[in-house]
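These are the structures in question, set out in turn.
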Structure I
Amino acid sequence: MFESEFAKTDYIAKDNVVFHVWKKEAHFDDYRDPVKASLELLREHKDSIFIVDARNGFEDVKEDVDWGFNYFLPELKKTGCTIWGFILPEVSEIEGEIDLWTREIEKNFRVIRAVSYEEI
């Protein structure tokens with residue numbers, strides 16, 4: 001488990017899920033440290049599902065997007081994870097950001113968007 005003022009991540013054994021919750025806007029190390037913690041849990045729990053609660057989501061800075069696409073996503077693929085879930089309201093203020101990530105994520109993972117954990 002990892003928790004900071006920006007995010008929380010935990011493993012939910014009964015569902016084989018690594019659950020990452022954004023609490024507020026984060027950039028650079030404040031963004032990457034929680035994401036790395038999720039990655040570590042995904043490595044520990046092979047073939048788990050990755051669910052991101054992005055209801056408190058935000059626009060990423062270019063450097064974090066580049067890091068996510070060039071480091072995080074390739075490392076995530078190595079964990080055996082095949083499903084990425086997004087928890088978002090039906091209409092989100094960050095649709096452009098979600099679309100950007102979804103296009104990249106869908107190259108290697110099944111993406112499920114829902115309004116709640118249970119729906120994923």
Structure II
Amino acid sequence: MKIRIDIWLHRARLFKSRTQATSACREGKIMVNDKFADAGDHVGEGDTVKIRMRGLYRAFRVLEAADINLSKQEAKRMYEEVTAPEALEKFRQVETAAREWRMGTRKESGPRPGKKTRRDLDKIRKR
């Protein structure tokens with residue numbers, strides 16, 4: 001059975017929505033069997049799908065091309081990751097660095113003060 005690539009990417013839970021999968025195809029981030037894919041291209045069992053994430057390509061082999069919604073745990077049976085181990089390690093390093101950078105940009109003081117706290121601070125500062 002063959003299914004559109006944008007639908008398969010969404011059903012396999014590699015993208016949160018079909019719209020995101022379609023946009024990724026339009027931007028040239030999706031390759032099927034080493035050819036850039038349009039959202040309307042079809043994918044079947046045994047095809048290789050490459051997705052560019054954070055500047056690196058991750059490769060997946062299609063094991064099942066069913067057009068049904070599955071839970072996130074069950075969706076993993078639709079594909080097998082065939083990315084080279086060194087590329088996968090590099091991807092994990094990039095993800096970790098991005099997460100640390102996002103955490104470092106937050107203020108250490110916590111959330112913004114509420115209205116009462118702000119008024120109390122203004123009294124202390126004599127404004």
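From which structure (I, II) was FRET efficiency 1/(1 + (r/R0)^6) of positions 45 and 101 (r between Cβ atoms, R0 = 25 Å, to 0.05) calculated, if the value obtained is 0.70? The correct label is I. Quick check on the output: -12000 is helix-only ellipticity at 222 nm (-39500 (n - 2.57) for each DSSP H run of 4 or more, over all residues; to 500), derived from one of I, II. Which one produced it? It traces back to II. Look at Rg/Rh (Cα atoms, Kirkwood Rh) for each of I, II: the largest one is in II. Given 2.7 as the derived value for distance in nm of label points 7 Å out along Cα→Cβ at positions 61 and 77, which of the supplied structures I, II does it correspond to? Source structure: I.
So FRET efficiency 1/(1 + (r/R0)^6) of positions 21 and 93 (r between Cβ atoms, R0 = 25 Å, to 0.05), computed for just one structure, reads 0.45; which one of I, II is that? It must be structure II, since only it matches. Of structures I, II, which gives 14.9 when mean count of other Cβ atoms within 10 Å over residues 69-76 is computed from the coordinates? Among I, II, the structure yielding 14.9 for mean count of other Cβ atoms within 10 Å over residues 69-76 is I.
Values in this text are rule-based calculations from the coordinates and carry no lab data. On a predicted model such as this, the values are computed, not experimentally measured, just so you know. Cβ atoms are built from the backbone, for glycine too; each structure is taken alone.
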